[in-house]
Structure P
Amino acid sequence: MKLLSEISVRIKRGFLPHLTNELYKRGCEMRSLAQLEQDGGGDLFAIEVQCDSMEGFAAFLERIGRFSENFELVSVRNALDELIEGGLLRVSGGLPLEQADDFETKVLGATALLLERAASGGSARTGIARNVAVVSGVRANPGGGTAPVAEEYVRNERDALVVSRFAGLNAYPLVIVFDHIEDFVKSLRAIEGTFAAVRISSVGEVEDPSDLEQVSAGVTVPLVTRDHDETPALLLAVIDGLSEKNGLERGETSVGFAGIDCAAIRLTHLLAARGYRRILGCDASETLMLALEKAGGLATTLENIFGNADIVVRGARDVTEADLRKIRPGQLVISLVPVTAEEEAVFRERGVRAHVVVSEQHRASVLPGLLMGAHRAGLCGIDDGRIIAASRLLVESASPGAYLPELFGGIHDRLAGLISAPAR
């Protein structure tokens, strides 16, 4: 993630290098610098700043604010504010509507033609055939405010933007508020008739994998899920890539999950199918630990994972810096969560051989292709064989030195073709 901000600041002569140093120390960098005014007391500059996080930028502003004798902050502006006003998506028409005649001859005429087709051919002959729902579920929490729904909606807007850009489908973000998983499934069934495919982003705080299975079983249109399809494909590709680049034999390699979720449960099946020797896992949830055991993994402690696994997958589970110091030299680490500079320093200090962070851009490189493939083939879920094949394609499509392909590297159509091909 990169954030752009524009600041105007008056700097005392000789202190520009100090400001630059404060920027870089907080994970920010200067993209452009223009001198606006010059006087004896200091110079006024317009600076475009790029940061990895809002926290880093806020820390920079707070730091220079302490030295008002050297820096006078005149204005701060987020460069994205105007672009994101009203959200990430804009809906546009497929027909021109510039004058009254357009409405009569094009809009009404096209509507009449589509109504005729709908009557004879159903949704397949309407725009429904290109509609995709990007759906999240949020558990009802009276008095909890609207923030959880709004946050999920924004994440779905982001993913809908990616699907529209790379899959050429009309993607619509949706959030369903529910009390029980059965309610979520009923709501989904009620709206699926207006969509040709569904992508499930999340379903609240799912601890029982059977909940996600119930959702998948309740949908009758092509379906892809973030936890059950996308994340396992990405992780399997990285695990295979790390094994191959570091000379590890799958039959002698153990994988450990520092944090278990539905993706880890699915991945346990896939790793066993790929021939990995042992799959370990640790989580605070007893339900997920039992699910891992049922899938063929071994529920254990964090100490055992850091002490014995060849490849460690760090998930959403809280792992402290003290925990990370238990990593043994030579281990290979995959992170599904953002990593701080302090944690990176611990990895270097502990002698981690390789560390791969699976980013949102990596996720964006796999979502459109999987969804297009499921849409074309009418798949209500992607089977293990296709996920394994997809992971191999991701490995083979990565550039030298990388573990996953680039977002703009043409991976989407290749993935879609692989997923939509008849199962072998």
Structure Q
Amino acid sequence: MKCFGIRNYRRGDENQANTLGLSLTDDKNFKHREFLLETSTGKPLVFSEFENYQSFKKEIFRTLEAAKIKEEDIIPDTFILPSDQGNQEVAIKNVDMMCKAVRDYYQENEALKKKVPHLKTIVFNSFSASYENVDYACVSRHSIDETLPLKEGSQTYIPVEGIMSPFNKIVISQSYESMRKKPDFRREMALKNQKAPNAVFCLGGRVDNPTTMPFDLDVAQDILSKAKTFTQKGYNVFIVNGPRTPADVSDYLYEEASKIDGMRFYNSKSIGEENDENFRNYPANGVHAKEFKDQTENLGGIYRALLYPENTVVVHTYDSFAGCETSQANIPTLIYKGKFKIDKEVRPDCYKLYDILTENKYASDVDTFLAQDKEPKDYEFTPLPPVAEKIASEIKKYDSQKRALFMSKMTEKDRG
């Protein structure tokens, strides 16, 4: 199996796609080839944003032509893509049309059609199993109502708990060793208490519709109170924002952390251009644009490195699915729910994932952990089983069964 995908320019999705591709592929040079293809426009290609299928198909074909797939020694036979959980109204159609367009490209090129008669398609992080152009729908249990019957499609339904993760101890160790070469990182780490346990707060944030997940200053103040509790217990505390963390929340926590011994804030948001309205970027004229830009340039990638030391616990806000990543990496994982009031009617998946993680002891609520008065090294939890390995194993099993069935039918026909 040789896999490929098309970039959607979302770091989390792309990390997961690479993780699944690595688990599935038989290509020994997988790590050295461009697995996720740059789009023809340099931006995500989303069917619902095009006038019609033909105009969408044209851009997909341009993307695949530029990648020169048909000139590769071993033609990719498996296409991987994510479902957009934040835009569920059009996500199913967008996935279907992307798979159809890529398959059409293969079918309309004789060389590709001859070598790959049927392009295998896999969608992950799906909340549905109702597609027409998908072979394998990897559906996260937290994204569906399992009391309702799933509409049968032409694909195989693979249920999983959590999301895939590129994290493991090796990756984290490599990140730490890379960061140690930077003078700014060494200076930062020299400031902490070397014998104390560590708590890393990994912040999520809002989505395109700001009313769905109102991550406001009220939430930020509550998070700060939890962080202070850790420092009072003798922890080094590191707060790291993310692309979705609002600018005012980032400003507030940066300013407050700078006043507290044993607490540091690190920016992970890109700095936007002038008049940039993308909330995922920090405003170019923001209060701390200069400081955040300096951090990004000199301490970019610090989050993974902060997870390396032993006796470290990580705290995720429950709008984020990143708790799956650290739990799979065998890092003690906590979830902050607190004052973060997510619209349950719109995003029940956040609530369901919280329940899955805490009920199975893949993670704990931050308040539960603090009440136990334990250090991370004494924390007992069950690491979330690697999701990508489960998906790859199931797909290979089904593929093997399909091949066996095909060969048995061919044998019967030959005998006849």
Structure R
Amino acid sequence: METKIIDGYKIKKLDKETIARYISKVFSSDVYVEIIKKFNTREEAIYFSNNISKILFAYVSSTSDIYVSSAYKIMKDYLNSNLDINDFYFKKVVPQSLDKLGYDKHKISIKQMVDIFKHMYLNSKNNQFFTHSFNGALYPLISKEGLNGDKELFKSEFETLSKISHSPYKTGKLFLTSLGGHSMQYAIHSPERLHMMLSDPSIKLEDNESLNDYYNKCLIKLTSGLDDEIKKRIITAGKTIIDFYSSTNQSCIAIVGQSHDYKLTKSENNFSFNIYVGLAKLRISLLPYLNKNIDLKNRYDDMLDSLKEDKSNAIDKLIAFKIMFETEYPNNQIIKKGLKEMFKKTILDKCLNNFTYDGFGDGIEAKNNKIDIDQIAIARFININDLYISKYNNDKKVRM
């Protein structure tokens, strides 16, 4: 970890090796293992795992807090919470983040909001990592040679398997995604191509069933009715792939870092605009009160213009308007609630890396379709499918 002053803020830059160790330790810990085994269904366990990875990756990037005790606290809090993921992060994780960044979570002034936005945004951007998730059976190869899309295994077998699949066979390309919830999702069902080719929605994956057994079950169904010779060739190809990727209970995430310092651009430095957007949305709610006091209305319009243009005194005008409005209407909570909602939305949407992104990953194609081993660090942990079904086998300790 390296501490730097960037744009006036103390930023702790993590390296790819530190992130890989953090992921390996947290998602192989006894705390995580016991939580996963408590769920009634595999679906619930995977849902928790995807969400908690999304939460923890956003937290560690925005605060540089790599202590596993912090991760365990967040995991346990989320397990016992009924809040949706966005509300949980804002109400439970953001206060913890403010502590780590040196702010008093009980006394946040309007001026401090802008500081918090910039500080958290810079910490996140300077700790932005990219990932490629893969099945642990590939670890011996990738840990020596790095990632290489041109060295795809089982090309002929996958081509044979594609004859019974709705997913057409295509030569593999190496893609990366930003460290986030998608990193874990891709790791759970890697290799993705095998999962897409053999998963059959009409066949249920039982909670006590291994992926090996499930894929073989799907393979038998999908080849039923075929000519015996073709059927035999497809089953042989499928079993070859299935057996290889079922030879380990590990999942892996390759971490790719960045070396340059990220500084705020002119447009990114304008967090006053985010405040402007949040307060502009209150206009309809405020209008009945503003129409009763022309001076208050003029101050509101002047404040919005200043925030939109990021004038040097914009925040001062906001503070003055807030005081004047709450003096005139002491029991009215519109401004207070509006600022809180703006604070939440700005942090979740802008100050964290891809936290509210709901797509299928960034899909960044690797240059020359490969990444050398010295450019990656690899996190290893127990695949959640193997981890979950271990409770049906009465495993006292799940080992990699």
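Each value in this text was obtained by applying a stated rule to the coordinates, not by laboratory testing. Note that the structure is a prediction, hence the values are computed from the model and not measured. Cβ atoms are built from the backbone, for glycine too; each structure is taken alone.
Given 4.6 as the derived value for distance in nm of label points 7 Å out along Cα→Cβ at positions 103 and 295, which of the supplied structures P, Q, R does it correspond to?
Numbers: P: 5.5; Q: 4.6; R: 3.3.
Computing distance in nm of label points 7 Å out along Cα→Cβ at positions 103 and 295 on every structure in P, Q, R gives 4.6 only for Q.
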Using distance in nm of label points 7 Å out along Cα→Cβ at positions 119 and 319, single out the structure from P, Q, R with the greatest value. P
Computing semi-axes √(5λ) of the Cα gyration tensor in Å, for residues 23-246 alone gives 42, 20, 14 for which of P, Q, R? R
